[in-house]
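Below you'll find the structures, each written out as structure tokens.
Bear in mind that the values in this text are calculations on the coordinates, not laboratory data. As the structure is a computational prediction, the values presented were derived from the model and not from experiment. Cβ atoms are built from the backbone, for glycine too; each structure is taken alone.
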Structure P
């Protein structure tokens, strides 16, 4: 009925080539996801305030020079 966390991963696009650190294949509602092995994924656990919302927004930015990902959930 709801969720308490949001899974995160990165996909790198190089023309027609895509490298993903996430799912092995598409997943339908109610199906168990299968994750790539040997790479990193993350989970953002929602705060009590965000758990009350019907929708959560995320601002995602990649600082290319530093190689850092910045995320803000609201």
Structure Q
């Protein structure tokens, strides 16, 4: 399971409150972090219509844990 930190709160990828947290973070330009590694990895937020989705930060794929869905060699 992938976990993200937005502000001071951690959310699982299937948390029902994640979408609302992403919308708030997008509006306030808060950077979410993937918690696959200690300290987290910077992520981004994309708005697709009325939906907010978390996306990997630029050039961060290799920084993620090998078992993270955002890992890219």
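FRET efficiency 1/(1 + (r/R0)^6) of positions 37 and 53 (r between Cβ atoms, R0 = 35 Å, to 0.05) was computed and gave 0.95; which structure, P, Q, did it come from?
Source structure: Q.
Comparing FRET efficiency 1/(1 + (r/R0)^6) of positions 13 and 45 (r between Cβ atoms, R0 = 30 Å, to 0.05) across P, Q, which structure shows the greatest value?
Checked P, Q; max of FRET efficiency 1/(1 + (r/R0)^6) of positions 13 and 45 (r between Cβ atoms, R0 = 30 Å, to 0.05) sits with Q.
Name the one structure among P, Q that helix-only ellipticity at 222 nm (-39500 (n - 2.57) for each DSSP H run of 4 or more, over all residues; to 500) of -1000 was derived from.
P
Which of the displayed structures (P, Q) returns the greatest value of mean projected area of the Cα convex hull in nm² on calculation?
Across P, Q, mean projected area of the Cα convex hull in nm² peaks for P.
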